[in-house]
Structure 1
Amino acid sequence: MSIILKTQDLQKKYTLGDLEVVALKGVDFEVERGEFVAVMGPSGSGKSTLLHLIGGLELPTEGRITLLDKPLAGLSDDELTLIRRRDIGFIFQSFNLLPTLTAAENIAVLLMLDDKKVKDHEDLIYRLLDLVGLKGRKDHKPNQLSGGEQQRVAIARAFVNHPKIVMADEPTGNLDSKSGANVLDIFRKISKELDTTIIMVTHDPKAASYADRVVFLNDGEIISQIAPPDRRIDVNAVIAAMAELDY
């Protein structure tokens, strides 16, 4: 498999008044095309910072990020914006749905931002709604949907532009365990069907067990990983690794 993402000596420092906070300390990280990777670590370990950097939402202090064979440091703001819009899907803990739009319209927002005619993509929108189990609720607005249903809309929206890679930050953090499991089942199904790479930050060992590989961060460094050859993660192995990290 080819490498879709690579970081080399990735570092990020923040200055808060007279205080310098080191969020990442030289992270070397590779992800294969089509791989589903979970990133775990205690609060403050650098998980979300890593996701923001590789998604082009923030710039590193030092180091190199190569995404889709392109070094992000060499791209203009406009080029970065296009990559985020066309090649990367984002899913956050907060669903970020527009309250006045229906489920189908919320999925179509990214198409409109890219000056695409929604009518030309209706079949895709309905296919995504079907894949996330919301075919019968396409005309419902967010206040008519449960939290789990809203997250499913957010997942469908992240895939509507056929992104090469999807970044998910605690995608089940606001859901109960049943809704979270349903969303992760859908997440894995849709990613495999569309052959999309996924990098998911999570604190939940059950959520991490849906991935092909789990990477553990602590104090801004990758310290271990679980990468079974058959890509089947045992949740007990994740829990044991968490215990070693003391969180």
Structure 2
Amino acid sequence: MLLAIDVGNTSTKMGLFEGALLSLKKEIRTVCEEETLKREIAHLRVKRGIPSIVSSVVVAIDSLLSKILVELTGKEPVFVDPKKQDLIPLAVDSPEEVGQDRIANAIAAKEIYGTPAIVVDFGTATTFDCLSKKGEYLGGLIAPGVITSLLNLSDKAAKLPRIELKKPETVIGKSTVKAMQAGIYFSTLYGMEGILRRLKEELGEETIVVATGGLAEFIGRDCQLIKAINPDLTLEGLRIIGEAQCLSSA
């Protein structure tokens, strides 16, 4: 068994793997309260001796998470280190700067879908990660996320309200709320399509595009360039890394 945890800026995803099977999973709001975090992890029926693999973009939570995992499992967790993994070559200027979740996404895409590939992750930021035909991680793009853009629009424009993110029925919004919903949705959709077309020109038309993240279903279903939507891609990547780094030394 293997516990995989992906700590994002907004949400934390956790999964318990039995071999390659994701037997239990849950997603919670990213929190730094010890009792809450410990309770949520314990709900996955975590037992003593189970190794854990973690990707985290929230440095403030790392030491607390390590403490909790040691208490629950008796084992120190392994945090993804771009420079220590050997599952994918990092053809970038500063490998140490690559996000741990982006490394996990790239490794999962390479194993599950093959290369060349592009992973679009709809999170707090929308990221595009590119893999060459040789299976190298080439880097990518980081853009504002859908929710981030929506909240920023409301915060910076005094007369624009906080609104629900909703798929618009038409491009033309007949009210302020509908105009905002259409603006966020279609600017994200068509901006993404433009970026993907440009990336495929560089990587090759055979490049497969995989979407993941909380809003992958919401946006990705309307983009014909996206060929697969896998909400568990990051956890799958962590499983692959964990099998190489945790289980092999267990």
Structure 3
Amino acid sequence: MTSLALGPTAGTPLGRINPVAQLAAIAVVTVVLLTSLDVVTPAVVVGAELCLLPAAGLTSPRTLWRRTWPLLIGATSVAVVNVLLSADADAVTGLGLGLRVVGLALPGVLLVATTDPVALADALTIHWRVSTRFAVGSLAALRLVPLLVGEFESLALARRARGVEARTPLARVRLLAGIVFALLVGAVRRGSRLATAMDARGFDSTTARSNARGSSLHRRDALFVATTVAVCATAVALSVATGAWDPVFVGG
């Protein structure tokens, strides 16, 4: 099971941060990590993100693994593939790329682990003036993700029960591709039915909607975003000071 299947953990310190503040912090981290190819910047950012794990309730190694194993596998794959296929890449470059993947994806894991999708939709419509149709559609999509993960596991177990097993790496890839294709077909069908049902219930209406729950921004939200900016600025400063800074826009 992944972080998307487990859903948010209630009552965590990070969960008290407004969702739009978390999204703003994610945007800052994304911009910083995409502007340089060095290893120092993502290392500092990832270190700061790891410090947030207890605040997100991710203190158990088992829970942390269940929520992050796709991320870790993806980061390792990116690092290894770039080192093996690039003539100019070395272990340090591969490490930097792997850390960058972790740094970009881990904030999303923290967001999913601490934020109720309903609170996210409310915050988007109130603070960022996102259209209600888009916010409700995003909410519905997030609600369906655990179902998709459960279906993925069911398809894998069903094929194993029929004796369809992968004994070689190539066979595993083919088996995974078949499961993903079946899952994609089912997701498209379910999405079409859900869209029709939501339109029938008036979610496609252009009439302005009120918000029953509300969403408030507090001083801690501004402090969270400001701390994120400070951490990213420190990461860039350390990278420049050590001579590792390799900005993308210069052609590095």
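Consider the structures 1, 2, 3: one of them gives 19 for relative contact order in percent (Cα under 8 Å, 6 or more apart) as calculated from the coordinates. Say which. Write out the running numbers ahead of the final one.
Numbers: 1: 26; 2: 19; 3: 37.
Corresponding structure: 2.
For mean count of other Cβ atoms within 10 Å over residues 114-121, which structure out of 1, 2, 3 has the highest calculated value?
Between 1, 2, 3, the highest calculated value is found for 2.
For the read-out Cα extents along the principal axes in Å, a value of 59, 56, 37 was computed from one structure; give its label from 1, 2, 3. Provide the component values of the computation, followed by the final result.
Numbers: 1: 48, 44, 41; 2: 58, 44, 32; 3: 59, 56, 37.
Value 59, 56, 37 for Cα extents along the principal axes in Å corresponds to 3 out of 1, 2, 3.
Computed from the coordinates by the stated procedures, all read-outs in this text should not be read as laboratory data. Just so it is clear, the structure is predicted and the values come from calculations on it, not from any experiment. Cβ atoms are built from the backbone, for glycine too; each structure is taken alone.
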